[in-house]
Structure P
Amino acid sequence: MIDYGNTKGLNLLQVLADQGLFIFTVGEAKTAAAKIGISDNYLSQLLSHLEKSGWIIRLRRGLYAGTGSLPSGVQVHPFAVATRLVEPSAISHWSAMSYHGFTDQIPHIVTAFTPQKVVTPTMRRSNAKIGTRHSWDVWGARYEYVTVIPDHFVGIEDVWVDERFRIPITDKERTILETFVSPRLFGGIGEALATLEEHIHELDLEKLVGYAVRYGKASAIKRLGWALERLDAPQEFVDPLEKIPIKGFRLLDPTRPRRGPYDKRWMIQNNFLGEKRVK
């Protein structure tokens, strides 16, 4: 005897897959269900049945993903999960560094940034500690988000990470800029300097400098300008960064003690003991 729930569930997942919806909301499921005669009243029960059968997983309230357990099922890319858990968002930081080939490290956490306020399940726990990096733990993977103001949610391109999933991700230049904006998230300025030195010839420097000026964070602008000058970047890209006004010296590496020589041209205190001079 054919199980009605299984049959209807498989039909529903097929309709969703035909639309490229391997991750779907309840609303999207309702639209797909209506096409094959599944009522709204029955849909909730059907989704519960599919989840208990291991064919879909609940990512958060109202959002589901196929598990790829069916013979024709599709394994959902972690980047796709990240950018559907929080919308809008884009893959960024270490995950973008890895995608662009800027690091040999394989990140154990999927990172994304978003202009939205993010409330993760860990934030709702009564024993949550202040200062803890909150995340979503889904399907054996951890997802962390960095909130930025809307004006900083730029430098994003849509890329095909495989034949089915097209994902928003920070482009090379925006990814590099983030290492100068938030050195602490990368373990210090060393990662920024080494990555820029190794990959500078792959970058659109006009775009990189434009992002930095638009971002408007003086410390990041001066760190980037200081680094570009030491890598003999054309003066046309160095000058706009030097002209940005700044009050007071900024540490080259905010993760290290405040000591080392001062560079009045860039208003930078070079406290990075591992500085590698290119000139």
Structure Q
Amino acid sequence: MADIRSVGIIGAGQMGSGIAHVCALAGLDVRMSDISEDALARGKAIIERNMDRQVHRGKIGEDDKVEAIARIGSSLGLEAMSGCDLVIEAASEDEQIKREIFKQLRPHLKTEALIASNTSSISITRLASTTDRPERFMGMHFMNPVPVMQLVELIRGIATGEDTVKSLRDLTLALGKTPVSAEDFPAFIVNRVLLPMVNEAVYTLYEGVGSVDSIDTAMRLGANHPMGPLELADFIGLDVCLAIMQVLYEGLADSKYRPCPLLVKYVEAGWVGRKAGRGFYDYSGDRPVPTR
């Protein structure tokens, strides 16, 4: 951890901005990169809003917020990653996009820099093979929302070195998170268990066993879940849910992971959850209303 003083974040979306948030509060210099100024502006706004919420709740002081925000720089392109000790990729959950990012990142990294991917399902070994330093590459899967959730899955690829594992484990602890080790199998631990449950809830809706409201109410009250699986799917993003299920289905070749056709239809319609204003719930009014 002593060697990691500056962190580059590729992607300023919900996950990337959340990772930047916790790194800056931990005293690290942060460089956030994305493909458009609008995306960077949205990411900064998310960070400020979430830190304001922490100040309001007494989790951090106003000075902590001001100092943390001052540590976060942003830029288009990957040139700003050149001085970073660690670069964390937090782009879309699409393997081809990630592989292309890692190829473009190569000339901008200093020799000793580490790379991590925040992928929630894709093979770390395959992603590492597109870099010039697979021994310095590891999966570092933060949970959403990053400032709130305590867990980070650490996934080593076949070539990941012990020093890399130790450095990222130490960093995780320094961020106030709890690390768990996961093997490099499709979707790792959390999503290997969670997403099939979400997919089964969509099948339950698809087959008419229950409505959106009855399924979510049943799981909240019957299994004591903080939110129902369909509400959770909207929060995650139905496109992300579908991408993870496809990784599971293709990677494990087991029919139990087949994405529900209704999930596919919702994604095709652009009804991908809260971020689109509509998924299994419609978010256009004062309160969410089930769409089925």
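Values in this text are rule-based calculations from the coordinates and carry no lab data. A quick note: this is a predicted structure, and the numbers were derived from the prediction, not measured. Cβ atoms are built from the backbone, for glycine too; each structure is taken alone.
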Of the structures P, Q, the one that 17.4 was derived from, the read-out being mean count of other Cβ atoms within 10 Å over residues 112-119: P
Which of P, Q leads on mean count of other Cβ atoms within 10 Å over residues 208-215, largest value: P
Cα Rg over 2.2 N^0.38 Å from the coordinates reads 1.24; which among P, Q: P
Structure (P, Q) behind the derived value 2.4 of distance in nm of label points 7 Å out along Cα→Cβ at positions 64 and 80: Q
At a computed 24.2 (mean count of other Cβ atoms within 10 Å over residues 8-15), which of P, Q: Q
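Name the one structure among P, Q that FRET efficiency 1/(1 + (r/R0)^6) of positions 144 and 184 (r between Cβ atoms, R0 = 25 Å, to 0.05) of 0.95 was derived from. Walk me through the numbers before you get to the answer.
Numbers: P: 0.95; Q: 0.75.
Only structure P yields this read-out.
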Computed -13500 for helix-only ellipticity at 222 nm (-39500 (n - 2.57) for each DSSP H run of 4 or more, over all residues; to 500) - originating structure among P, Q: Q
